[in-house]
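The next part holds the structures, each set out as structure tokens.
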Structure 1
Amino acid sequence: MELVKNFTQSKLIKNLFIALIGTVLLAISSKIKIPFYPVPMTMQTLIVLIIGVGFGWKLGVATITLYLFEGIIGLPVFSGTPEKGIGLVYFTGPTMGYLIGFLVAAFLAGKFNFDNNLIKNFFKLTFATSFIYILGMLWLGALIGWDKPIFKLGAKPFLLAELFKILLATFAINQIKKIKKIF
């Protein structure tokens, strides 16, 4: 019985450590702005996919949840923080839907079965990523009004960069899957 308890505790500590590393990677990826057309890009959505595929859906969702919690309590982990505010006020701003979409994207990326078929893997990652934008635009529309050009404001400027990140993840899928073997 003691052996089972120690194993469970060590696995919990290991998973917490992995989740913390994931939140650090997400925070770093949110701060790096790479010049891209038409808007600079961060690598956050790429890291969300890597976390989903590499950690699996359970640890992936737990990692994203921890990251969101860190931001909600005021740690400057989100893109644009602390310059544009922090905490719950920032979280409930225009980007909340996208941030919630990270949970769905990590879940789907972690649930999908990836193989060596690049086209299928590309579509699976695109499907997972699409929820970031769907939820983001739904929240943005609810927040600023549906009379505004929501797609033009909330998705169109980012699509070329998103395609680039999905392609990166697609071509690196076998390397990303190796992360799972560590656990």
Structure 2
Amino acid sequence: MSFLDRIAAAIAPAATDQQRMEARQQLEQLAASEPFAQDILDQHRQIEALFAEARAGNGDGAQAVVEELAILLNAHSMAEEAVIYPEISDHSSKAHAGMAYEEHAMTKVQLAALQKLAPGTQEWHEKLDHIESAVQQHVYQEESSWLPDVIRYAPMEERQRMSMEYRDYFERVDIG
């Protein structure tokens, strides 16, 4: 863990598995009639499954899973950045939106570094674990407050537009 990671962990400790599960359950209830939020939740589950699959794999198989994970994470982040984060800025917090953009950028940098490492090595596993931990915390922030704020405070017509635009944007950038 880097020096900056230790400082960040001290300021904002990582959510527990229980906290992440409770946030997901609450968002699932709020998202029942919000297609954009349902799409995001589905993608979060796919991302989590790919992390588990990468960790369980070895060699070229693990590398292929990481490449699939990178494609999914990049498409997911680009769709969120284009459609969802402006609404987070308007209906949750400008600071939340800024943090979200920054976290996406750092994840992309770390994924590129992971893809240069030999799969299955200790360094590769440590990098994968680091990325997964950062993604888990980011997902928790989205699911516990940022997305619920948008659902609660954005007008219905904005949420309907977001649902159409999010899915369309994701499908255009997801080449996996």
Structure 3
Amino acid sequence: MSTVRPGNQPVLLVVDVQVRVVADAWDRSRIIANLVRAVARARELGVPVIWVQHDSDEMPRDSAAWQLVPELVPLADEARIYKRYESSFEDTSLESELARLGATHIVLAGAMSNWCIRATAYASLDRGYDLTLLKDAHTTSSIDLGEGKKVEAAGIVTDLNVAMKWISYPGRKNGVASVEEVDFAVAGGAA
């Protein structure tokens, strides 16, 4: 069993809302508007915001495609985490940044729901953090399986929302909440 983190110190973790990542994402405009609102609410409440950016051979660090979307602008004192794997924890400084902040509760949003958001959600719970997934502030793209078969993005988003609402880990709280209903002070969701 992992270490369960006592207390309730929330952080907002915004993952991979980068130009190339969300270029063709499902419901992009609405999701980004919700992300802008989530960041504003966190800042208003004094909740730290941590920004995560993925780089790869197709999206090298500092390239135009790698940049965060223009609607989302980190403040100078907000932490930036750089990663090469789906989980925001793997081979990054995220764990030490969370420790520095005394974080116990991760409020998660961003892209892509089926890859980096899912991997980061499970990694958060595996490491003993409480988790709230912002159900209307994460997105992905549909997956073409060929031969006329497709996994629709909306279904992927819904699937992760359902999983994060019902999965349980000992000693941890998790759940989903909309950007408007999330209570950063309540581990696992809304009041």
**OP:** Can you spot which of 1, 2, 3 the value -8000 was calculated from, given it is helix-only ellipticity at 222 nm (-39500 (n - 2.57) for each DSSP H run of 4 or more, over all residues; to 500)?
**Re:** 3
Original post:
Among the shown structures 1, 2, 3, from which was the value 2.8 of distance in nm of label points 7 Å out along Cα→Cβ at positions 37 and 69 calculated?
Top reply: 2
**OP:** Assign the value 0.9, calculated as distance in nm of label points 7 Å out along Cα→Cβ at positions 93 and 141, to the correct structure from 1, 2, 3.
**Re:** 2
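Each value in this text was obtained by applying a stated rule to the coordinates, not by laboratory testing. Just so it is clear, the structure is predicted and the values come from calculations on it, not from any experiment. Cβ atoms are built from the backbone, for glycine too; each structure is taken alone.
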